[in-house]
Structure P
Amino acid sequence: DDNVIEGNQIVAGRNGIWVGSRMAENQHFMDCSDPAYLSGTLNRVHLDHAERNTIRDNRIALFDNAIRVEDDDTTVADNLIYTEDPDARGVLVGTRHRTEQLGLPVDGTVVTGNEVIGPEGVEAYGWVHGHTDTTFVDNVLNDEPAALAPGTQPTIDPFLFVIRVWLP
């Protein structure tokens, strides 16, 4: 909660900045003190407490997902995002499991003054699995006004945290 991520240059990878990453990924083999709200034979998902964050004035380049927002009351402001991949995502708001299982879509996100530079087809500003009370103003894609549009759910790696547990 209450983090400020500001003035960074972040280059290359799968996810640049990811608020509430545990919301989307399997934590079956991790020891988590929070109760699981989704649990099965080989999967377990817990709430990730990551509210009221500010992501401001960052330069983010060459990511599959530059900024992912999966918890409430996050401000994404004045960031520059560059990609050469038409399948990349600039700013993505929403979380699958919390929305589907608990009926709690990401709420209160502010996306303002951001710029995405990328090829035709890039998903500059998207949402997945619903969102509520989102403010979206003054964002651009390639110097043109942009809209927040239905997005594409990133691939979920069911063994993301499992691999980290088993590798030295």
Structure Q
Amino acid sequence: MGAEIEKIYLNDLEIRPCQACDGTPAPDFCFYRPCQACDGTPAPDFCFYKDGMETVYEVLKTADALVIGTPAYYDSISAQLKLVIDRSNCLTEMVTVTNGKVVFRPRIVKKKKGVFVWVADSSRNPQHALAMIKLWCKDANIQLTGSLIVTGADRREGARNREDLLCEAFDLGVSLAQ
């Protein structure tokens, strides 16, 4: 058993914040649904801006599994990961189903597994971060199969020598590779 691994450090990518430009940076754009043309069909590309998100979009289209890791900031996620999530508005297509209800369908066809790793000090609660990641995973067609919540990173011993965390991380990795 083995897997090809590609690490992406979001801080190394230049990612512009979402401007809700509807896929066209014209002065008369609408805010009804970002990243869609005015007739309601999705833009052919994910986003008008061509920047570091192109790398993220490609990984989302092709990867079999993802490990999404972030330090805790205000009981949530890093600004870098928040940029990615904000720029992922275009990963779904707004569709009206037979009963007239509007639903959002993922534009990423390939389903993949995912694991979330969150590292925080002793005082933090992962609730907000987990809720945000679960919503994003749904839009990106990622089945979140597990999470590793690491608290106590502010302590001298931190997580570095905790055998239980290392075993849990290993098991999560094995589950992704299967």
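Since every read-out is calculated from the coordinates, none of them should be taken as a lab result. For clarity, every value in this text was computed on a predicted model and none was experimentally measured.
helix-only ellipticity at 222 nm (-39500 (n - 2.57) for each DSSP H run of 4 or more, over all residues; to 500) was computed and gave -8000; which structure, P, Q, did it come from? So the calculation was done on Q.
Work out the source of -0.52, -0.80, -0.90, -1.22 here, i.e. which of P, Q gives that when log10 I(q)/I(0) by the Debye sum over Cα atoms at q = 0.12, 0.15, 0.16, 0.19 Å⁻¹ is computed.
Computed on structure P.
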